[in-house]
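Input: structures, listed below.
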Structure P
Amino acid sequence: MPDTIVISIDAMGGDHGPSVVVPAVAIALSRMPELKLRFLLFGDEARLNEELARCPAARPVCEVRPTTLVIGMEDKPAQALRRGKGSSLWNAVEAVKTSEAQAAVSAGNTGALMAISKLILRMVAKELDRPALVASWPTLRGASTVLDVGANVSSDPTQLVEFAIMGQAFHRAVHGVAKPTVGLLNVGSEEQKGHEEVREAHRLMRDGGLPIDYHGFVEGDDIAKGTVDVVVTDGFSGNIALKTAEGVARFVRKLLREAFTSTLRAKLGAVVAGPALRRMMDRLDPANLNGGPLLGLNGIVVKSHGGADARGYANALVVAANLAQSDYSTEINQNMLRLAEVMGREMEGRE
């Protein structure tokens with residue numbers, strides 16, 4: 001691990017830009033006092049310096065890198081690739097390639113971030129079409145890692161196994177579980193359930209001799225239960241599951257708020273139950289688990305929610321720092337080689 005962890009930030013990305021990024025740096029510093037951190041802020045020099053003047057805790061560890069070009073949230077990935085060179089997003093990712101930074105963070109355009117990151121950093125395995133998006137998911141046991149949640153609409157069996165390898169390395173680095181368990185999302189737990197790709201991925205993880213603590217098939221309700229630490233699925237199913245869970249969380253929070261403000265008696269009850277309610281609402285707050293890396297790149301790039309506040313953005317910075325100080329990349333590369341050996345034996349056996 002380097003003495004100083006440097007994180008490059010697309011300070012113009014997202015809904016709020018510098019007004020959230022700079023205070024987020026200060027919050028992240030307070031959460032990780034044991035680490036020596038430095039931040040490269042790419043964006044509007046005047047706005048960034050103005051925010052840094054308001055936030056003296058962040059000023060000593062931040063270096064402003066002026067950029068005038070910004071990729072908009074509405075820009076298509078192809079447009080970002082053609083016109084994005086020199087933008088705050090492009091330069092933040094390029095800092096990882098040149099080793100100026102160990103990780104990059106952006107709340108900007110997801111499609112543009114994925115396209116530019118893939119172009120600049122390349123993929124760890126040629127079979128991967130694009131990076132996998134990962135989400136940390138609140139569960140009854142703490143948090144689970146779910147991937148892919150939207151980057152790859154369909155995935156073949158080998159890609160699903162790659163997601164398992166990347167997901168367990170992420171979970172170990174960010175959530176501190178020494179031996180994460182892995183489950184494959186399916187429509188049932190029986191061996192014969194699911195389509196061919198899922199069944200084949202199940203066989204590879206069960207019989208391939210890979211360094212994966214494989215639990216087997218899991219169903220949708222197992223995600224919130226925390227049955228396994230890492231849930232693997234394709235981006236189509238994962239994105240639907242993620243959006244459904246986020247919608248349910250907002251629905252429950254709204255119902256609780258309405259219920260405890262409906263009458264005077266309810267308001268008195270809310271005062272009595274206040275601490276317990278705050279803890280529950282805190283568990284349901286997406287900001288506490290904000291920050292999903294694009295797994296599969298030759299470098300660490302973390303995506304923050306575009307509308308994240310300073311507290312949520314700080315969590316994305318914490319995720320980036322945790323990955324940067326871990327053996328995450330080395331573990332993935334070693335296990336990808338193991339998977340290549342397994343697939344090589346599979347091909348020989350079929351011949």
Structure Q
Amino acid sequence: MAQAWDTNDYDDKSAVIFTYFAVGNDDAPSASITTDQFRQQIEELTTGGYTVKPMPDIIDAFAAGKSLPPRTVALTFDGADRSILNDAVPLLKEKELPFTVFVPADKVASGKPPFMTWDDLRDLKKTGLATFGLHPSSYAVLDDVSETDIKRQINNSLAAIRKELDMDATLLAYPYGEYNTSIKNIVKTMGLKAAFGQQSGVAWAGDDRFALPRFTLTERYGDMDRFMMTANALPLPVTDISPTNPHLTTLSPAIGFTVPDALAKSLKSMSCFSSSDEKPKLEIINNRVELRLEKPFMEDRPRINCTMPVATSAGEDPRWRWFGMLYTVPQPLLDAASQKENSGDEKHAAESSDTVNIE
């Protein structure tokens with residue numbers, strides 16, 4: 001039987017998790033944040049009433065059902081990019097802020113840029129601020145990878161981290177935030193404590209701990225208005241999420257979720273958005289929300305984000321509950337829809353895309 005959560009538990013047992021890829025890499029702004037943006041964000045975290053905690057401590061608190069301080073935040077870095085050594089770590093050391101680096105063992109062992117080396121990671125460990133999780137060793141999308149190879153890659157990274165850093169990694173980040181139900185179920189069997197995607201949202205103790213959300217920070221999505229909005233966000237707890245698998249088999253999925261009864265009365269103030277800039281129509285029945293998109297997805301990584309304002313005291317900045325999903329779309333679906341659209345039969349493309357064989 002699912003645990004019943006008191007309304008206060010949503011907020012008292014939650015944390016905002018940020019993830020970065022590179023810092024100060026002007027040649028790749030889509031995967032990097034500027035040094036000025038990073039410095040401004042760290043300044044906000046150290047002066048704005050937040051508590052930055054090590055990621056493993058937050059996961060342990062979730063598992064034990066323990067409350068966390070208000071505005072708890074965790075900082076993570078995917079891919080072990082070497083840029084963080086010069087452009088992030090000195091500031092984190094100065095401010096004494098803990099952080100987690102997710103390590104793809106094969107890339108680190110290669111010694112090739114832009115990845116850190118094991119010596120770099122050992123130096124980070126000596127700071128006393130760094131903790132380490134793992135990526136599957138190839139740091140590649142896993143959708144077409146066999147179960148045997150997924151397990152092999154996870155075990156490769158686990159063994160390498162144990163050997164090189166003299167520690168057992170218990171946290172995993174899916175490469176580029178992409179996973180499906182099968183991959184998640186495999187990860188659950190590997191003795192790990194939690195796994196992280198890159199869908200936006202606030203993590204809380206009632207979440208699936210093998211599909212935890214994080215807010216990604218890049219040059220485009222790293223301005224201070226967005227940073228403060230997300231850093232102050234609260235969880236929007238949902239159940240009965242559809243589709244159940246974020247790896248889609250249709251370009252027009254039935255999207256929906258259920259919120260706790262205590263939040264049902266606030267659903268009229270909810271807004272949802274898609275990455276295609278479309279604002280879906282919401283159909284609300286009691287505490288169930290169904291999203292209706294007018295057009296099918298036509299991108300390989302579509303997103304849905306839903307927010308709901310939280311009542312605050314006079315003079316306080318507004319806060320938002322936040323739930324998001326990151327989907328992945330098989331290329332055959334996109335190719336088939338594109339061919340139909342190019343032939344001038346857009347309506348037929350939207351209808352027939354559901355039946356394309358993508359196995």
Structure R
Amino acid sequence: MRISQLLQRLGLGFCVVSGLAVAGHAQNADMSIMTGSPTGTYIQIGRDLNGLMQQCGQNLEVIESAGSLENFLGVRQRPNTQFGIVQNDVLEYMQTFAGDDPGVARAIAGVRIAFPLYEEEVHILARRDIEDFRGLDGKRVAIGVENSGTYLTASLMISLAGIEPAETLAISPGDALPQLQSGDIDAFFYVAGAPAAIYAENDIDGEQFHLLPIQDDTLQAVYTPATLAGGTYGFQPDPVELVAVKAVLMTYEYDPRGNRYHQASCRGVSDLSSLILSNIDTLRSEGHAKWQSVDLTDIPPGWDISTCVNRGLDPEYQPSCTPVTPEVQPDSEANAAYRRNICAAIGC
């Protein structure tokens with residue numbers, strides 16, 4: 001199925017001209033980021049970025065979504081949605097078909113990279129008697145909801161490997177886990193940066209279920225080979241060889257000389273870009289664990305960085321937001337006396 005047909009069938013369509021027209025008449029640029037499910041990594045990354053903006057007196061609304069496909073189109077057509085997190089294989093798929101499919105070309109027009117992020121592991125939780133990826137042949141497999149990156153990745157991987165499940169079910173990982181545990185399905189896909197909350201926070205019996213190794217030569221050539229460390233999840237004591245896709249923060253090519261909406265959105269994109277660069281060490285130490293593996297130089301081929309992002313990364317750029325400083329409480333008499341005595345003894 002052509003990707004434009006897929007997206008139209010998902011009800012997302014290509015109403016990009018009208019969507020941007022609505023946005024263009026907005027009088028301000030309330031900011032938001034399209035992320036993912038409540039148990040996924042995307043939403044946690046979004047909350048980390050909102051924390052940066054709140055330090056500057058602004059708010060970045062974190063929007064739950066089905067995932068990458070919805071996020072990509074949200075950046076393209078949803079008012080006040082300056083950012084979305086997208087899987088790189090979704091980008092590659094769109095780039096591949098843009099030359100032959102006018103619908104895809106319209107969908108990607110104006111969408112830009114903000115920052116490359118981290119590798120997301122392809123988790124496939126399955127019954128213990130299914131030994132590897134090819135063991136999914138003839139099984140009942142959940143592949144994610146239809147407007148998610150998991151859905152596209154699972155569909156591509158199944159096709160590339162040439163396997164034929166008895167049934168593929170378009171249901172979310174949150175709905176798939178209890179169905180796996182009850183025996184209604186045999187396995188389910190979930191593309192998420194480890195550790196993913198759905199596996200870490202649920203009681204999964206390691207005697208009955210395991211994460212499938214993905215060692216198919218074709219898949220390892222198309223995707224990034226990865227190793228999930230032993231003990232990442234309580235039910236998974238040993239390392240697992242699998243594959244991964246990169247998550248990317250997307251934005252739109254706002255015109256800093258355009259209407260009010262474009263100007264304000266560009267300022268917001270520049271501000272957040274500046275904050276990410278200046279606070280990357282804090283994100284790595286205090287944010288989600290995946291920040292530790294972010295390589296800001298690993299730009300996906302075929303895509304350009306936003307002009308507004310580059311403006312925010314300029315060493316001369318000054319964020320337009322106002323840093324929020326905590327109110328300093330005056331010392332009590334006891335604390336003031338302590339400080340005087342310490343300073344007299346050691347110098348201050």
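What follows draws every value from the coordinates through simple rules; no lab data is involved. Bear in mind the structure is a predicted one, so any value in this text is a computation, not a measurement. Cβ atoms are built from the backbone, for glycine too; each structure is taken alone.
Between P, Q, R, which one scores greatest on Rg/Rh (Cα atoms, Kirkwood Rh), for residues 68-155 alone?
When Rg/Rh (Cα atoms, Kirkwood Rh), for residues 68-155 alone is computed for each of P, Q, R, structure R gives the biggest number.
Ranked by distance in nm of label points 7 Å out along Cα→Cβ at positions 132 and 228, which of P, Q, R sits at the highest value?
Once distance in nm of label points 7 Å out along Cα→Cβ at positions 132 and 228 is tallied for P, Q, R, the winner is Q.
To test your reading of the models, identify which of P, Q, R gives 20.5, 61 for Rg and Dmax of the Cα atoms in Å when calculated. List each step's numbers first, then the result.
Details: P: 21.0, 76; Q: 20.5, 61; R: 22.9, 80.
Derived from the structure labelled Q.
22.4 is what came out when mean count of other Cβ atoms within 10 Å over residues 84-91 was calculated for one structure; which of P, Q, R is it? Spell out each step's value before the answer.
Numbers: P: 22.4; Q: 18.0; R: 26.1.
It traces back to P.
Consider the structures P, Q, R: one of them gives 0.9 for distance in nm of label points 7 Å out along Cα→Cβ at positions 108 and 300 as calculated from the coordinates. Say which.
Checking each candidate, the match is R.
Computing helix-only ellipticity at 222 nm (-39500 (n - 2.57) for each DSSP H run of 4 or more, over all residues; to 500) gives -15500 for which of P, Q, R?
Values: P: -15500; Q: -9000; R: -11500.
Derived from P, not from the others.
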